[in-house]
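What follows is a group of structures, each given as structure tokens.
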Structure I
Amino acid sequence: MKNFNLKKFKAVFFDMDGVITDSMPYHFISWFEVLKKYNVRVAPTTIFEMEGAKWEKVIKLAFKESGKTLPKKLAVKIRFEREKIFDAYFKRFIFDGIEEFVLFLKRQGLFVGVVTGSSKTEAAKMLPKKLYKLFDTITAGDMVKKGKPFPDSYLLAAKNLNVCPAQCLVIENAPYGITAAKAAKMKCFAIATTLPKIFLQQADEIFNTHKDLYKYFKTH
């Protein structure tokens, strides 16, 4: 991003899945397993592209793409079945250097937050307590009516910190999250952890790895 200056910002918001936690493979496996029971197939790219969306939207799209009708009460059942499968598979993997990076940002006088499509309960479960406590705000998918790609969750995070959206920088890894950040009038950096760069073109800057991201912040 041209003329990048960290001092122009007051807050940095992290997406959780795929940015802080290497959890997207587990999300795909759990969606694949539960939908298979209903003869609905879903591709990894579909789940990765829709990361951050509310669970209802994921289920509706999966059924639609499979040419099947979704009974009203079935969606809620699928949601809870999916969560049980995810819990059974999930192993916590935090990307290297995240805690150090968060501490670096806080030393610069910045607020640091998490904005995730996962629920508040899931966020508390997936993030180590020490890391969880470092964040100034946690905005989860069950705290807003509209999830990503709508800007609601990012706008709520800015409101919680009493910060102007234009003074916020977002770190994402998926198209829905990038769209949400841009709709909130925030700058957005993306990391290609789950999808190739071609899917992330709407971001202001794209990085191959977390190390590249950290280096950029520390040298600009």
Structure II
Amino acid sequence: MDEGDAPVTIDADEDGVVDAVTAQMSERTSFIVLDQITSATAMLFPAQRIAAEAHRRGIRILVGGAHAPAQLADPVGGLQSDWWGGNFHKFPCAPRGTALLVIPPEGGQDGQDLWPLIDSWGFADPFPERFDEQGTQDLCGPIAAPESLREIERLWGWDVVRRYMSDLADYAERRVSEAASEVGGELYLRLTAHAYVTTDAIDRFAEQSIPTIVGWLRG
């Protein structure tokens, strides 16, 4: 089986991302794994457009939405991918390791060709029941995830939280850029911008941590 990557530059716009991915599709392509939001660079990829093009060519596609739950109001709605997976221990604040597998109805799959990596109780059951009793797996995460989503909605409301996170990320970009301006060139940092992070925390990072990082870079 041949494997390949689709290089996407950090300054690529939506059309540039689509062009970069579709340029790697060929008659030999049978399966694509696509980030919805990239981890290191936080780029929002046009998953819907790429999934539609993949299906037009008869290519199956898995959209990895690890960072999408709660950051996007509806990360799966209208998505024509065969499968979508998202993590709930990030922005939804559920226990670590909690994730969700979705088969969007627009993708045309029914899940009956999906099987757990290890057979256990219920292996003969249909999807998704065959995934429910994998040995002695910890079910605290799946049980707690809906409560976490409801609690944040009750405390602030997810629309309010998303606006706050977006504004805080913009603020962090300005403050860190100002503090690191003497570095020269490009500096990439991954910061958390969630409801529990404040502008004061960003200020302390810019004032105390950035000089240390600059010192490391200078050796």
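A few points about this structure:
- Source structure of the calculated read-out (volume of the Cα convex hull per residue in Å³, for residues 106-161 alone, 123) within I, II: II.
- A value of 0.60 for FRET efficiency 1/(1 + (r/R0)^6) of positions 90 and 114 (r between Cβ atoms, R0 = 25 Å, to 0.05), calculated from one of I, II, originates in structure II.
- If Rg and Dmax of the Cα atoms in Å, for residues 10-49 alone is computed and equals 10.7, 30, the structure in I, II: II
- Among I, II, structure where relative contact order in percent (Cα under 8 Å, 6 or more apart) as derived comes to 26: I
- Read-out helix-only ellipticity at 222 nm (-39500 (n - 2.57) for each DSSP H run of 4 or more, over all residues; to 500), computed value -12500, structure in I, II: I
- Label whose coordinates, when distance in nm of label points 7 Å out along Cα→Cβ at positions 122 and 138 is calculated, return 1.4 (choices I, II): I
- Highest-scoring label, criterion being mean count of other Cβ atoms within 10 Å over residues 18-25, among I, II: I
- Identity of the structure behind 30 (criterion: percent of Cα pairs over 33 Å apart, calculated), options I, II: II
Bear in mind that the values in this text are calculations on the coordinates, not laboratory data. Quantities reported herein were computed from a predicted structural model and do not represent experimental measurements. Cβ atoms are built from the backbone, for glycine too; each structure is taken alone.
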